[in-house]
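**Q** Following are the structures in question.
Values quoted throughout were computed directly from the atomic coordinates according to the rules given, and no laboratory measurement underlies them. Small disclaimer: the values here were computed from a predicted structure and weren't measured. Cβ atoms are built from the backbone, for glycine too; each structure is taken alone.
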Structure I
Amino acid sequence: MQDVYQQIRELEHIQGLSKHEQFVMGFINAINDKLLSKGDMLPSVNSLMKELGFARETIARGYKELMSRGIVESKNRIGFYVANEDTTQTLKLALIIFAFDSFQELFYKTFSSRVGKDVHIDVFFHHNNIIVFENIISTVRGKYGMYVVAPIPHKRTAGILSTLPMNKFLMVDRYEPIPGDYSYVVQEFEKSSYKAFVALKEVIGRYKEMVYYYRPSTDTPVEILNAYKKFVHDCKVKGVIRTEYLPGSIEKGKVYFTINNTELWAMLKDCISKKFVIGKDVGILSHNDDVVKEIICNGITTYSTDFKKMAEKAADFVRTRKKIQEVIPTVLIRRQSL
């Protein structure tokens, strides 16, 4: 370990270099020069204080930066060790989202491209399962320099997320209130859904019934259900709520609304099979737009937030650390299906 100490001492002669910068660069140089390898244990804070004469705060801050960059990790009651020999990265980030649906894939691709190659991103999927979500947070806590999280609407969510450092935390996709001051880039569901339904009132009124498929046990926002109920009441539309689309059950004269893409594809398949004219015999509305919905069956009417913009805003926060609290607008995109 004397060679590592020497790497740090050799930086003393560089004018304008603080002890903190000397500490970080010394360890990076030691890894680049193969004096340290992945898995190697590093000196304790007390050992470094004794050998280098640095203050405890300086050493702690240096280790903290190396950890935020994913180069060093710590284990409780064991110490620090080399976690990654890629010293070019400046930040290690945990991205915690629902799953890799098409719009979340768009978010990820845009986000990862914009933050840059010097940010290492580990992706975790919670699948709207609060136990999985809590286990992920427990696993990543203290090991990353930034946490970008799409939360779950659950009574335990606030307590789970409040264990993360708010100065390194960004909430994305949906908003969930938690204690403290924190940044977020999210979409809104209830008011935007109601607004989209009302904008489609005239065309929906041409059909005898509107059917909404809502699955309470999934990630479907309950706010959309509330908006739907308010719409059918306020606009005197005959509305039905069902929990699952059964293949082959589509009927003429009805509008079908789902946010589940698997159900949407089944509906479209049935329309083709029964030779129904989409937009005339049946109406179809979908949530969350993507390129497939733009071109399939002459276009599916959707209302959606701009996930590309959300990802860009999230990436800019990661790069600048400038506080943001923004709701990305939801837009109705009218096409042939309704």
Structure II
Amino acid sequence: MKYYFKLTCIAISILFISHNSFSQIKDDYQTKIDSLIQVTTPRSFNGVVFIQQNGKIKYAKAYGYSNFNKKTILKTSDRFSTMSIAKQFTATLILQEVEKGTINLQTPIRKYLPDFKYSWADTITVHQLLNNTSGLDSEDIDKPLKFAPGTAFRYSNVGYYVAGQVLEKQSNKSFQELVTALFEKCKMTNSYYPNDINNKFLTKGHTIKKDGIIKFNEQLNFDIHNYFGSHLIVSAPDLAKWNECLHTGKLLKPDTYKMMTTYSITNTHQLFSDKPIGYGYGLRINDKDSIMEIGHTGFHPSEGFTSVNLYYPKTKTSVIVMENQANENFDIAYYFEQEIRKIIKESKLLK
């Protein structure tokens, strides 16, 4: 009887250990990401995955090349274009001016740009520029408004260019000065404002055509008007530093940060959800899911970059994916970004 009891205890112990091991394997997000970034269907991955929690690196790997032609191995410290992730930097700088009393978010921008030739400056506010409810076209400032300001959502890079004009005017500083100081504040020593000197630090972008042909982009076509909403030079580890700075009260007062992360308009984005989620100031606010999520994507097929920057406040976790390639087939453009996000949200890392 004692022998039988001992065998039973051993069997239970083995079952417990096996179950525990299986749970660990099942929750091994690192192994899952390792496997994922090696797949080639529906497309291949070429970029950096960087995950940080409470200041500690949880995952940091580069896969592929910084230059497809030269087969230069990509490093986690390599720099990418932020593309639209730049919007949260511009929004933060504007909110710092709000705190100083030099900008009122609800005042029509005519007050700040009296010589602006567009009549809509009499009605559009900085608030509407920052949350993409201005009605401005995405890329062409000369096109008529798509709707009355404040009545709907339309993503607009032009809107951030206009907001940038207000920022420079009211701060009496150039965007380059402001961004450089912001990088220094957050100890982002591997990030740069784009200019003739700093552009050499940027990895080369690659466009994957719909027919599979890869177009190597020797030079970017972004100009200075795009920088406010579409292009800064950063590394993935530096974006994690940025998240820590922004979301833990090192840049904005609590009430101002709440303004940035509160939304009055919703919009869908394929990476986050099939259902509409909030859009604050340069940030998408996903408070409809079980885990609060704040983030933004970046995608520019003609320049050859794809990215996502996600932050989970409850566990102070950053999930960053940056690729120096972009697929013209939008259905699979964010494939790896979506799958990595899914792996992390199903793991115990955010619990």
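**Q** Using relative contact order in percent (Cα under 8 Å, 6 or more apart) for the comparison, can you identify which of I, II gives the largest number?
**A** Answer by largest value of relative contact order in percent (Cα under 8 Å, 6 or more apart): II.
**Q** A value of 1.7 was computed for distance in nm of label points 7 Å out along Cα→Cβ at positions 267 and 283; which of I, II is the source structure?
**A** Value 1.7 for distance in nm of label points 7 Å out along Cα→Cβ at positions 267 and 283 corresponds to II out of I, II.
**Q** Same structure again: Of the structures I, II, report the one carrying the highest value of FRET efficiency 1/(1 + (r/R0)^6) of positions 75 and 115 (r between Cβ atoms, R0 = 25 Å, to 0.05).
**A** I
**Q** Give the label, chosen from I, II, of the structure having the highest value of Rg/Rh (Cα atoms, Kirkwood Rh), for residues 59-122 alone.
**A** If we compare Rg/Rh (Cα atoms, Kirkwood Rh), for residues 59-122 alone over I, II, the biggest value is for II.
**Q** 1.6 is what came out when distance in nm of label points 7 Å out along Cα→Cβ at positions 91 and 243 was calculated for one structure; which of I, II is it?
**A** Working: I: 4.3; II: 1.6.
Considering all the candidates, the number was obtained from II.
**Q** Please compute Cα Rg over 2.2 N^0.38 Å, for residues 179-290 alone for structures I, II and give me the label with the greatest value. Don't skip to the end; give the middle numbers.
**A** Numbers: I: 1.14; II: 1.30.
Across I, II, Cα Rg over 2.2 N^0.38 Å, for residues 179-290 alone peaks for II.
**Q** With Kirkwood radius over Cα pairs in Å derived from the coordinates and found to be 21.5, which of I, II does the value describe?
**A** Only one of I, II returns 21.5 for Kirkwood radius over Cα pairs in Å, namely II.
**Q** Of the structures labelled I, II, which one yields 1.28 when Cα Rg over 2.2 N^0.38 Å, for residues 99-146 alone is computed from its coordinates?
**A** I
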